[in-house]
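The following blocks contain the structures, represented as C-alpha cells.
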Structure P
Amino acid sequence: MKRLPLFTAERAAIALMFLQNGYLVGNWAPKVPEFAAKLGLQESAIGLMILFFGLGSMASMPLVGWWVSRHGSHGLLRVMVFVVTPVFILVNIVPNAVTGAMALALMGAAVAGTDVAMNANAVEVERSERRAIMSSCHGFWSLGGLIGAASGGLIIDFAGNWAHALAVTVVALILGILAWPRIFPDRPHPDDAGGADLPATVPPFRNLTLWLMGLMCLFAMEPEGASLDWSALYLRDAFGADAALSGLAFASFSAGMALMRFLGDAIRDRYGAVNTVRVSVVFTIMGLLIVGCAPGAIWAVAGFAIAGLGIANLVPVLFSAAGNMPGIGKGVGISFVTFFGYSGLLFMPSVIGLVAERFGLAIVYIGITVPLFVVLAGSRLARYADRAE
C-alpha cells in the first residue's frame, strides 16, 4: 500500500490533540501553589490531593480502553475534546478541600481518558498512513507541556487565577475546535486478533505478553518521574546549586526528550522499533549513570539531557506496540500499558523519597537503571509497533 503524504489533516488533528493535552497538564504545575494556598493545604495534604488526580486517571483508563476497543476512538475523542477543556475553571471554583479532591479526580479522569483515546487514534493514523507518527505526537505533548508551564506561571503572576483559568480554557478550546473536524474516523477492528474467527480482544489479565509490556512501560516512565520530582532537589543538596541552575536539570531533560521525540518517527521508520528501543535504553542508562556519578552540577545537567534523549521514544514506541498487538484490541492494549505506566508515576515518588532519605538521590538515579534492563531484555516486543507500517 502506498504511503500518504508526510503531513495530512488527520495527522495534524491528532497532533493538536496531544498539544492540547500537554498544554493542560503543563498549566497544572504553576497552578499547584495557588490551589494549595486557596484551600490552606500543607505539603502532606497537597500530596493527598495529587493522589486523587491519579486515582481519577486510573479509574478512567480501563473504561476508555473498553469503549475504544468496541466503538473506536473517533466519537469519544470528539466528546473528550470539550469535556477536558474547562477543567481549570472547575478547579478554580472549589470552595474547600473535599470539593477540591473531587475536582482533581474529575480532572484526572478527563485528562487521562483523553490520553488513552488520542493514543488509540494515533495508532489508527499510523496504520492508515503506513508510517510512524507516535513519537512526534508525544513530542507535541511535550511541547504543549513546556508552553503551558512557562506561560501559566506568568499569567498567574501578572493577571491572577481567574485570568489564568479563562486563558487556558480559551486556548484549549481553540485547539480542540481546530482538531475536531479532522479527527481520524477509526472503527473497531474485529480482526485485530489476527483472524475473523478470533475475538477482537483477549482479557488483559490473561495475556502475559501484555503484562510484560505494561511492566516495560512502568520501568520506562520511572526516570521521567524521578527527573520531574527530584532533579532540582538533587542538584541543590548534592552540589549546592542555586534555583536557576537546579531548574536546568529538568529543563535539559525535557528539552532532550522533546527534541528526540520530533526526530523519533524518522528514526523508527529507518531502523525499526526494536532497534529504536534498544538504543534508547542504552542512552537512558548512560545518562542516569552520569547523573548518579556526577562530580558536579554541570555534569549532572548533561546527564539529564542524555537521559531525556534516551527516554523520549520508549513510551511512544511501547504505546504503538500495545495498540498493534495481535489478539488485543488497540484501546485495551493502550489503556493497559498506560495504566501501568501512570501507576508508576503515581506511587513511585513516595518510594523514591524513602530510598533517598536513607541512601541519597545519587543512589536512586543509579538504582533506577536496573529495571531498564528488563526493557532491554523485552525489546523484541516493540516489533508489534512496526505492524502499523
Structure Q
Amino acid sequence: MSTNQPVQTKERIQALDFLRGFALLGILIMNIQLFAMPMAAYLNPTSFGDFNGLNKGVWIFGHLFADEKFMTLFSILFGAGIILMTQRAVERSGRSAALHYRRTFWLLVIGLTHAHLIWSGDILVPYAIGALFVYLFRNAKPLTLLIVGILVIGVHTLIYGFMGSTMEFWPPESIEMAKQSWIPSEELIQHQIDAVTGSLSEQISFNSAEATFLETFVLLMILFWRASGLMLVGMALYKWGILTAKRSKAFYTRGLIAGCLLGLSITGYGMYTNFQAGFSFEYSMYLGSQWNYWGSLFMGFGYICGIMLLAKSNALPWLRDRLAAVGQMALTNYLMHSILGVFIFWGVGLGLCGQLERWQQLMVVIGVWVLQILWSRPWLNSFRFGPMEWLWRSLTYMERQPFRRTAA
C-alpha cells in the first residue's frame, strides 16, 4: 500500500488542480457582469441594458450553467484545501493550528487589499472569515461535516424567508432603500457608472464603500453562511475521496447525471417563476432567489463528478494539464480577473463600464480564458508557484520560499 502512496498523492493533487482550474475560469462568466454593469444588473437582469434576443439567451445560459455553480465548486475546494493542508502539517509536526491561522490571516490581508483597492466583489475575505470557523470541524466525520454544512448553508434561506415574509411590516423607507438595490433609478445607475469610470480616487472611494457593505451586511445575510457551509461540504467530499478521483467511474457517472438533472430542474423552474413574476422585487429578491441558491449545489456536484470522470480518463490530456496549471495558480489568476476587469471596464483603463452588451461581455470572458490557459503552464514550467501563491506561502511559513525551478 505504501509503495503506491506517492502516485496516489500526485493524482489527488492533479484532480484537485484540474477541478480548481475549471471552477476558476467559470467564475468569470458571472463576475464579468459586476465589472461591466451596475451591480443591480447581476441581481436583476431587467434592471439595466438590453434583455432581449441574444443578450437574454446569454443570461439564461449563465443563470442555468454558471450562476453560483462555479462559486460552489471554489468554496468546496477551499474546504478540501483546509483538510489537505492540516493533514500535511500534522504529518510533519504533529500540529496545524498555528499554520492554519497564519495562512488564514494573510489570506484576509490579501482579500481586504483586493476588495478595497481593486474590486469590491472579492470572495477571499468571506473565505478567510469562514476558515476561522470551519477549522474547528476538521476532525469530524464526513457525514457530520455534510449535515452541519447543509444546515449552515440553510441559515441564509431562513434569513431571507423571514425578511420576505415580514416585508409588509417594514418601514416604507426601508422598503424603498431595498428596492433601489433591485431596480435602481437611472440617476443611481449613472452615478455608479460615473464613479467607476472617473478618477482613481473616485474609483477607490466608491469601491471601498461597496466592499464595506459586502463585508458587513451581505456577509451576514449570505456570504458567510454559504461559503462556510460549502467549505464543510468540501471537507466531507474530500474525506470521502470524491474530490480526489478515488471513486468508481460508475459513481461519477451517476453523480454527473443526477446532479445536473436535479440542478437544471430546480434552477430552471426557479427561472421560469422569476420570468412569470416579471423579476419583481417582492418575489425574485427573496423566494425567487432560493431556487438557484439550492439548485446550484446539485449542479456543482454534477460538475465535480464530470471533472473527476475526465481526471480518471486519458481524454483531452492537453486541456486537463492546462486547466490543472490554471488551478495551481488559482489565487494569481483570480486576482488577474480583477485587474483585467478593472482595466477593461473602469476609468483607470478603457472605461467601458455600461457600454458592452451581455454577449460582448462573454467574448471578453473567452479571451481571458484563452490567456490564462495559455500562460499558466509555461509560467509553472519556469517557476514553482504563481506569484501570489509564492507570496502567500512565504508569509504563511514566515520564510522566503524557493520560487524559480532549478535546472534538472
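The table that follows gives values for the structure above.
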item	result
Source structure (of P, Q) for distance in nm of label points 7 Å out along Cα→Cβ at positions 58 and 338, computed value 2.4	Q
Origin of the derived value -0.33, -0.43, -1.01 (log10 I(q)/I(0) by the Debye sum over Cα atoms at q = 0.07, 0.08, 0.12 Å⁻¹; candidates P, Q)	Q
Label whose coordinates, when distance in nm of label points 7 Å out along Cα→Cβ at positions 50 and 82 is calculated, return 4.5 (choices P, Q)	Q
Structure from which 17.6 was derived, mean count of other Cβ atoms within 10 Å over residues 170-177, options P, Q	P
Structure (P, Q) behind the derived value -27000 of helix-only ellipticity at 222 nm (-39500 (n - 2.57) for each DSSP H run of 4 or more, over all residues; to 500)	P
Of the structures P, Q, the one that 29 was derived from, the read-out being relative contact order in percent (Cα under 8 Å, 6 or more apart)	Q
Comparison of P, Q - label where distance in nm of label points 7 Å out along Cα→Cβ at positions 122 and 282 is highest	Q
Per Cα Rg over 2.2 N^0.38 Å, for residues 226-361 alone, the highest-valued of structures P, Q	Q
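Values in this text are rule-based calculations from the coordinates and carry no lab data. Please read all numbers here as calculations on a predicted model, not as lab measurements. Cβ atoms are built from the backbone, for glycine too; each structure is taken alone.
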